[in-house]
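J.: The structures come next, written out as structure tokens.
Derivation of every value follows stated rules applied to the coordinates shown; laboratory data play no part. As the structure is a prediction and not an experimental result, all values here were calculated from the model.
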Structure I
Amino acid sequence: MTFYLRQKLDINQFLEMAYCIPVVDVRSPSEYISGHIPGAYNIPLFDDDQRKTVGTKYKEYGRNEAILEGLKLSGPSFHTKLKKALEISTAGRLLVHCWRGGMRSEVMAWLFSLAGIDADILEGGYKAYRQHILSSFTANKKMIILGGLTGSGKTEIIRYLGDSGEQVIDLEGLANHKGSAFGSLGQIPQPTTEYFANLLYEQWKKINSNKPLWVEDESKNIGTVFMPDEFYFNMQKNPVIVLLLDFNIRLRRLIGEYAEYPAEDLIFSIKKISRRLGGDNSMEAIDSIKKGDFAKAAEIILRYYDKAYLYGLKKKPADKIIYIESDTDDIRINSAKILDASKRFYDY
């Protein structure tokens, strides 16, 4: 039997084929965890310790010694790697990549071919994928940024608009965080910044450039996750619709949303913004939590966030901001007002 490596694919060919052929990431587990193509399987040639050992061997003794060391370390587990490949392959096909599209992916493609699997390799590897997705965020797509004071229900409105047929990307949903110092409460662990960008690209690539895309107004970071520079700068160029919801309505919303969490978690969140909140305000908010007076604590924090957000809006061009006042928490009514206002920017 003759074995040969298939032609390497450029990033566009690779991603097009990934719609129907499973992707195998052969990098080490820690590389994969840091960030990977969404949906890709991890069948690593080396585990993390083995990769370090082979890298050291390469630096000290050269390529051939590194290859021999790599075969010695990974060879005994070739059968388990091949078994997993057989389990996930579709019609005898797989797509394979490593970091640069070099030796690791070539070795694994050869291994898979022993069982008759046709494995196409990504030219340039995961590095090429990252360059591709980050550059994609510079595309000039119509965007409408939904802003609003804390507690206005912006995320719920974004999701309502999506359910109503509008193009939306739920940034906080992708980040597993609600955006404030309290945003991690009740959420699953956040993705890495790298993986967040990969998840964002999966939705970004589906956006119709002829129709507006709705996203929520966010700072550069959402919790511990930072938005890609290219995407964030793109956001800043686009118009903002700011929902100004009645203070008492927002206060009730925050109390209902956060009062159920343990007092120690709320106090920990307050301490994260204590320097910006001010010593007296922080102490009063913490004392209020301890006494069970969530309304007082929420009022202190809400006034701080209102001041900070309105200050930030001053940096945006006035002709790209529309303010909408509302005295109701009804998502349908507020969404209708927002959609009507958006016609000043885009006629659709």
Structure II
Amino acid sequence: MPDSRTPPDLVAGSVAEAAEGVGGQEPENESLLTVVVAFAANLLIAVAKSAAAVVTGSASMLAEAAHSWADTGNEIFLLIAQRRAAKKADDAHPLGYGREVYVWSLFAAIGLFAVGAGVSITHGFSELAHPEPASDFGVAYVVLAVSAVLEGISFFQASRQAKRAAARSDRDLFEHVLETSDPTVRAVFFEDAAALVGIAIAFVGIALHQATGSATPDAIGSILVGVLLAVVAIVLIDRNRRFLVGESADPRLRDAALGALLELPEVDRVTELRLEFVGARQMYLTGAVDLTGNMAEDDASHVLASLERRIASNPGIVGALLSLSEPEDASLAPAREARP
């Protein structure tokens, strides 16, 4: 049976299939679930680590408490990001509010750097200069073990969502987490991964403190946790910055859209094409095409306007702008075909 979709649906459909489920409701709902799970886990962990830091006097435990409080605050920013980015387009924002997700995710990353990394590193150096004894190490080990379980649950949820999306976009997990247009998934994944590594560092630092009686390993553990958080925060800040200033879609998405456009009976060739992310799983398409036949100017403008409206009506494509190619403009070819 022939495909009943109109030609522009093939354009958006090809892009959507390659773009980690563009337009589907499941990824958006699952992103919210991922953030909620992370928030609940980090809040419980932050309270437990803070109590343990007071009881034990451990520098590494205090660093971990600061880390968890920073993560908890970050999840609030991410929840705000989800809510504000979901607002409908209006006259003032014809492309919607999708980029809000990058603004609030950027705030979260800056908070991780300032609070998590800053407090951990500062306290670590303070502990080196003025070491203090620690006690009740058993409490610290129990809290770290419980924290590892809760962080593991949150990390599992973020990983499960990322793996499914990575499979849809034909990427490996780490590549997808770095490149995904959904900053909430990236933030939770990296924060939880850093939290699990930080727990291991804190465990070693506390164990060496107990074994040697010296606060130095504990203080170094605090500094290492801070450095780890700083690295994660810088990665997250940079990725959000790139999307805020306007990052084009993956070349595979461009190839999918280009191939589908060239299949349209109205389009003879494509000389310019750009897909830019304007939010999580939201793209804006611009391009220049040479229409088939020798249409009059009025007819050509009507065809272009019709294509734009129909393309923009598809989930995941918030807008489209097509213009006519100049005769001397070179035709585009898929990137994989353009390589020698």
Structure III
Amino acid sequence: MVRPGPRNLITDVAGLRIGHAEDPNVLSGTTVLVADAPFLAVADLRGGAPGARDIDALDPINLVGRADAIVLSGGSVHGLDAASGIVAALRAKDRGFRMSAVAPSVPIVPTAVLFDLANGGDKEWGEVSPYRALGRAAFETAEENFALGNAGAGLGARAGIYKGGLGSASAVTDDGFTIGALAAVNSVGSPLIPGTNVFWVFPFEQNGEFGGRRLKGEPSVELELPSDMKVAEPGANTTLGIIAVDADVTAVELKRIAIMAADGFARALRPVHTPFDGDIVFAVTTGRRPVGAPRPRGLMRLGSIASDCLSRAIARAVFEARSVGTMQSYRDYFP
């Protein structure tokens, strides 16, 4: 049996914390995942218009393979500055990768960004963007309990025609594994079954976490692109996700979990991984529980649950969001 964790947040994976910071004037924000020690991490990129920093450091064939923090941010390329604020905070704590005993620490902070530059906020910040300060503030406020919806990287996001946001979910297995997901949803695609107020992922919903609405009858789904998707503009979208597990997997095994988890995007949004989205999934592990034997089956199970968890986090992001400016929320469309 699989059930949500006590918080139904990614921080049900023990040892992880999430921090947010927002600028309501800019209508954008930053979210960071941190832990008390460096953690094994990988990334899987599926979208056609990504914006990222230091993802190659997580490739299992490369040197480092571990991260000190992972950042999801609004701001498109400007949002990559959020990592610099976090790097500074980590170095002040002497955290990071060391090439030698005499060299300063090098914090590893992979970052992915979404495009929220056309959402009506004030983007005339001059030569210095607000994102470095937002990154530092998010790092300093990281904790186990955190807000959803119009929080952090989700503040200025849209999902199709609906207000997007920041969502999270978790799952605990009957033998004690914990899987968590975090999603910042700013997709071209729609999260709803056409002609209904029902999320695509309604069969996976736990305890009414995104409204408990169900289909009435059997709707006919048009095979053309949905009418409530966003106007597709290059670089103007992206859904970002983080999957966390507590299993003692290797980097290659964690990569397989990330690949499987990315299917949670396709379960929750239509269309997905388009030329206009920069979809990226990070996967991290605290490595506290042995996978056990047979190992491939254990990995398959973790990846399947992670995919379901990420799809739930995407629906929660949209359900928890509130209208801002010209962006109307799901709850305004469907009271």
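J.: Here helix-only ellipticity at 222 nm (-39500 (n - 2.57) for each DSSP H run of 4 or more, over all residues; to 500) was calculated and came to -22500; which of the structures I, II, III was it taken from?
T.: The read-out comes from structure II.
J.: Looking at structures I, II, III, which one was Rg and Dmax of the Cα atoms in Å, for residues 33-184 alone calculated from, given that it came out as 16.3, 53?
T.: The read-out comes from structure III.
J.: Quick check: 25.1, 78 is what I get for Rg and Dmax of the Cα atoms in Å, calculated from one of I, II, III. Which structure matches?
T.: I
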